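Pasting the structures in now, so scroll down.
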Structure 1
């Protein structure tokens, strides 16, 4: 599998396409074509996310638009994003959306304080390279939990841990951890070639 030729980036539930991490990744991977998207609820000015079927349909639709616009094959597209957005991309791929790779930032393995409510049922079908970038203090999944559950993924899995970071890297402009997230994604995508 070669290096992805385009990248679709999705936000977490509480943010939009202009989240500083997504903007930073787009700049770092240039000239790779990138689409940063908003989910329908965000475009409509609502705060509560849509149900998964609507979010998944949005990922599939936006992936098709990027493939057409960038003039690449569907299987040459890398998909991913922060938290809920990355999870929706991984679920879309598990349901058959072609992709070259998944970039999963702060993957929400389970709701905070509910380690029994896992979001991993689809991991066994992800037969493609997957990058997980997470803070070591993320309440949505510890490093040990993530490593244990991502072992079910048949494709190659890479973990990058951001020391001391939670689910969101705070003080984004001045925090060197923000740069680590961006550099991890750009370097990993480059190395896939």
Structure 2
């Protein structure tokens, strides 16, 4: 199997595991931060690779689009970690003007922008789950309360991967009861 097929397969499998572990349903949002430099074994931000960005996007999007889950692609710090997402997912939110490219936004976000039917950029989102591929710091785009998720996959290519799901905040005191199905 060539490197790009292997990367796509691993991203696909990781996404399936996360969707199941986080119990994501149609209409949910998952934020993905991705360093193709790290996947290729290089330093974060040093070697953006459009082919890797597309392979990762294709592997992830295949799972999410089948289930009606929105992919929120986090751009790199050169675009202030703006989110690229389908317009339908962010109706009523303020849209900003940014088009990601491999060296400003990142190859993964650029692949998402190119593939989405009606892509827009927003400054922030509160996603239901997340996948951080290569230390891109997605936490700012997760709902409170983020909970780490351990899956069978912990690397894509050479990049470490960290997963999270979210759950509603527990409110109340010692007499409060909670819905265990919510997390």
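Values quoted throughout were computed directly from the atomic coordinates according to the rules given, and no laboratory measurement underlies them. This is a predicted model, so every value here is computed, not measured.
Points worth noting:
- Read-out semi-axes √(5λ) of the Cα gyration tensor in Å, for residues 88-151 alone, computed value 21, 12, 10, structure in 1, 2: 1
- Value 1, 8, 18, 23, 22, 17, 8, 2, 0, calculated as P(r) over Cα pairs in 5 Å bins from 0, in percent, assigned to which of 1, 2: 1
- Looking at percent of Cα pairs over 17 Å apart, for residues 32-135 alone for structures 1, 2, the greatest value goes to 1.
- Parent structure of the calculated result 21, given that relative contact order in percent (Cα under 8 Å, 6 or more apart) is the read-out and 1, 2 the choices: 1
- In this comparison of 1, 2, the computed figure -8500 for helix-only ellipticity at 222 nm (-39500 (n - 2.57) for each DSSP H run of 4 or more, over all residues; to 500) is attributed to 2.
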